[in-house]
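Asker: Okay, got some structures for you below.
Read-outs throughout are calculated quantities, based only on the coordinates presented, and are distinct from any laboratory measurement. No experiment lies behind these values; they were computed from the predicted model shown.
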Structure P
Amino acid sequence: MADGNIVHVVGTGTIGEPLIGLLCDAKDDLGIDEVTFYKHSPKLEDRPKVRGLINRGANLAVKPDRTGEFKDLGLDVVYGAEEAIKRASVVIDCTPKNTGLMNKEKYYNKYKNKVKGFMAQGSEFGFGKMYAVGINDETISPKDQFIHIVSCNTHNIAVLINTIGIKNKKNHLKEGRFLCIRRANDISQVKGFVPSPEVGSHKDEKMGTHHAVDVYHLYKTLGIELKVFSSALKLNTQYMHCIWYDLKLDYKTDKEEVIQKFIDNPRVAVTQKKAANMVFSFGREHGHYGRILNQTVAVLPTVHVVNENEVIGFCFTPQDGNSILSSITAAVRFLYPEGYEEKLRCLGAFLLQEV
């Protein structure tokens, strides 16, 4: 590992690009000396994005046999792909599904004696200990060198349960059901859009889709076993994911108490807005790279309580912002195990109370 605290991000997609930008903008406050990033393909259409990240202070790494192609685009290449991993303090993998697992086997295990920590995003089950900031921080120990940052919708479900179903570290959720109403693709993407609503299948016999499976295993790190089930569908929109939730509790509550719990949780942003485009627009104007970093945006007018113990409602999932916050938190924790919380205060401006 080279001198100094170096964070290396692999990938410049919907999570990688804003993550690199935020790391660069806040690196002095976060105690980071250098931000590097890996770009796989030398595409002319991606040149403005890569230039923008370089201009923010990040150093580009590419495969050595593609260095010439990147230079032909007028892009300054500083490191080779494997060289950047080897010299990093922390590596954050933001590549597509299952690529993180492949990179772990091919590269990360090779340098685990040099690099302090590795992270992978989303659907990378088995990469390492599952993590969502504010949910299971206490379970992360120095031996957890590989961290699996759960998906944005898993973050959302996790904080809903944390806010309403967990009291004094004890589980009071009898049963939770969730419908993940997903956007078709990100506004930065041209592939994967659907022409009409498209329903998903239930691949897990007991829990439905991976969202419930992931949140189950996330809470299991705390010694809590949840009874949860999730379904999913895609809508022909690019704005935001939305989740419908139904939480059955073992205690009595009312609408006012639930709303107050949402308001009091710093990881939750609340809103009176019921249209995704309005919440998305607010994030575009007031977030970093358009991202709201809260775990969820709870739609207060939809909160409903049945039989004094069943809470139903809707919430929006900030587009990858929650995953980005967890990634930065874990990265800074690797660098400063004893003082990471103080360094993260600089990101407080992007944790919104109300949208």
Structure Q
Amino acid sequence: MRTLEAPPSSVLHPLSGAVLAGSFRGGLPPRVDLAALEVGGLPVIGGHLFRVAHEKRWIYAAIAAGDLFVGAAIIKLGYASSAFVFAFDRASGRMLADVSLLGPAAFASVNGSPREGASSRFSSPLQRASITWTRAAGASGYSLAVRAGDVVIDAHLDGSSAPPPIGVVASLGAPGLVNTTEKGALLAVTGSATVANRRFTLDGGLGGYDYTHGYLARRTAWKWAYLLGRAESGERVGLNLVEGFVGEPECALWIDGALHPLAEGRFTFDAKHPGDPWIVRTADDSVDLRFEPGAIHQEHKNFGVITSRFIQPVGCFSGTIRVPGRDPLVLARALGVVEDQDVLW
């Protein structure tokens, strides 16, 4: 099992501009700034065109409270923006709401602070919708506010007793291409959600997030799994697995107050029938889960030079997770999502 390093003070070397690649216990540096990125001594983002074509930022927030699972995202590209929010009910096995939003780049912002000072917003006056994700300087938690369609969410995700997040800085194999990401889990949630005129308390729930900022390849693809729940033996459990893209460096397991690195994910499913069960494992078989989709959030876009195929089933994970030095964790219908994304952007 790999060792996680302490986060560097910057994602780039202060003199050379080289990428300080690694997998970090405690997340990313307090401020992610790619402006000084250089290759061979020359700035690679000196031109506006490079930034427009390659820069991608997003925040994804997840909450599992009782039988309710909420996913909300803000995506900021150099030339466009989008957002979505959905709410799934495990008890009925159906999606209560699923709202997708699209607009020009000016509709969204995702700043360079993954933790304190975090500020991400999507606001569409045309669709009368807004999603905000913020954390004030000095605060221990995040606020998520959603007003979109028949979804209203006011939630606070407190990280004061949460395990440390995992952070990754990764070169992507071509000059100027780099990704930074921070994943957190098991934040204590309070607040409420009103979905289709039904009010849900979020108090006592578990929350998590995915902050990503990078200069990505024109074609990017990955498979992803994320869950929040409790083991049969009572421990709070969070899981982040990915296959492709950044790969193993961001794969992580959270158990109560501890963070454990994992091997890269392995996903087996029928791409033509994504509503059928998925098998989610790691390359070393320490994770062996079966995912039962209850509903699917999906977005398929084709704008000629820009296309995307994005499916994110939401449902329940069951199976075992093994960590050295402790008994296997057994999960039974823990809430979460899987994802299959292939985008040309």
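Asker: Any idea which of P, Q comes out highest on Kirkwood radius over Cα pairs in Å? Write out the running numbers ahead of the final one.
Answerer: On the way: P: 20.8; Q: 20.1.
Going through P, Q one by one, Kirkwood radius over Cα pairs in Å peaks for structure P.
Asker: Among the shown structures P, Q, from which was the value -8500 of helix-only ellipticity at 222 nm (-39500 (n - 2.57) for each DSSP H run of 4 or more, over all residues; to 500) calculated?
Answerer: On the way: P: -8500; Q: -500.
That value comes from structure P.
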